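**Q** These are the structures, in structure tokens.
Every read-out reported here was derived from the displayed coordinates using simple, explicitly stated rules and does not represent laboratory data. Note that the structure is a prediction, hence the values are computed from the model and not measured.
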Structure I
Amino acid sequence: MIYQKKKRKRIEDMSAKELSRIMKYLGSIYRKAKKRSDLADYSGLPDSKMYEYDRQLIYLIERTLQDCTRENGMILRRTYFENQDEDWYAGFLSQSTFYRLKKEATVEFLNCLDY
């Protein structure tokens, strides 16, 4: 039998639920890395590999957010990477517009991250 490589699902073809799950995970590990890094800087602990990896992750996420458009970066930062209320957008956007823009922002972020 010939082995066929399974094609990777394109980011654009993922459902909003799949995209949200990925971004929530990235947000979770980003916030943990940021907290560990801040505590290490504050306490003056000697650098270790873990703290270096945390700093690399923080840089990667923040650099990728900078590569996104300003609006998309703000949506992603407030939705996934900062501790904000779930409905922080309520004063600015309707719910349907927010979900549409959030999906577009997520696709842009993951495409930037993929390169």
Structure II
Amino acid sequence: MVFDVSVALTWVLYLALFPMAFFWLRRAWRILVKRDFSEVALKRGQSPADPEKFAPYEMVVNLVAGVVAVAVIVAVALGQLDYNTWTAIAGSTIWCKFFAGYALSRHAHSNWARRKS
């Protein structure tokens, strides 16, 4: 048997979806139900001045990413998605979640976001 890197990377991506989905859904749960804003829009480990203002956006980003990851996990386990489709969905979800979280954290810590409307 020959070691195939592409098969190994496929398994790494699929197995990595499990903890990512768990953490993303847990963060959404903490924001929505427990009203814990300690992890909202962090920049260098610091919360913004008004984390409650940005909590709904962070919750939606985490909830959508978590639900999509769980849907991909289930669909792959049931054989409903082919390789190219599920890897595209999973990869796009991961990148979009990271970019959206980064943009939200930078916006929350900007001087423009601190102004009272």
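**Q** Please compute relative contact order in percent (Cα under 8 Å, 6 or more apart) for structures I, II and give me the label with the greatest value.
**A** Largest one: structure I.
**Q** From I, II, which structure was helix-only ellipticity at 222 nm (-39500 (n - 2.57) for each DSSP H run of 4 or more, over all residues; to 500) = -22000 calculated on?
**A** I
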